[in-house]
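Readers should treat all values here as calculations from the given coordinates under stated rules, not as data from a laboratory. The structure presented is a predicted model; accordingly, all values stated were derived computationally and were not measured. Cβ atoms are built from the backbone, for glycine too; each structure is taken alone.
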Structure 1
């Protein structure tokens, strides 16, 4: 009976450690996202883009967060004139949130700047 209890405790402890690690990772991602948002608000687009990238590197396992970070990084990359990279980020975000009008318009604007009228019109 004691052995069964020990096995159960060890199993629960392992689950707790994994949950704690995931929570710590999510917290760090949220802090990095908030910092990047502040940089974007201050028109520090290069720093914002790097911040969103760092946040994605910490943890991109949550689909919703991956979509938000990709969308935000796309906006920063647009401001930097890096439209091809912005389109790639929009594609990632749209794979998670297919109905986002904001993302479709953002991607359309990038296509328009790059001279891809047909692709821009498809997104509009």
Structure 2
């Protein structure tokens, strides 16, 4: 029986084609993954830039609010607009040393305890 050397070459060509196909698939997958990583990194970079811009705008708004709430500026506007507002320094502050919850409960239930009700006990008799 004569052996055919072309049979071995056919197997070698098939294996070589399969290896090239598998390598190409792996290479294509790697390129796609690198593209996805790049796209995600660009998105993260844009999101970080947007967050930084928003934080800067928030800082600017806080600065504008603080500058508008200066006491001297508020007094000037009060006089200019003739509002007649009183500054917080002129408002009397009363400190209450007792328990506030108890005090509010007594105030809310004042009508219930206004008159003293006599205590009577009924004893059952036969």
Structure 3
């Protein structure tokens, strides 16, 4: 039941760029507190953020974070005291598991439970 609700929320996102940004959370460990400025850099490096005529890539990415928070897909952990921007977020464990499953099914990314020692690093 929960996966049906999450799938609907995912499909309801306004564009594929935002859907890619949501699936990107599968790359983080469960319960990980994500520093938004770093996340924005990752999204831009992965070309998930489109060029728009009136906004920088960073502004568009920040609006994506806000959109995900407004849809309750991310939990706001902290805000910038100077600007009130969302500065730290995390996602719920159930959504994290769903993102991993969806990312694998879509061929978006593959994950491994191996540690560095097990992987031969």
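Observations
- Origin of the derived value 2.6 (distance in nm of label points 7 Å out along Cα→Cβ at positions 19 and 67; candidates 1, 2, 3): 1
- Given 3.5 for distance in nm of label points 7 Å out along Cα→Cβ at positions 35 and 99, calculated: source structure among 1, 2, 3: 1
- Structure responsible for 1.09, with Cα Rg over 2.2 N^0.38 Å calculated and labels 1, 2, 3 on offer: 3
- Source structure of the calculated read-out (helix-only ellipticity at 222 nm (-39500 (n - 2.57) for each DSSP H run of 4 or more, over all residues; to 500), -28500) within 1, 2, 3: 1.
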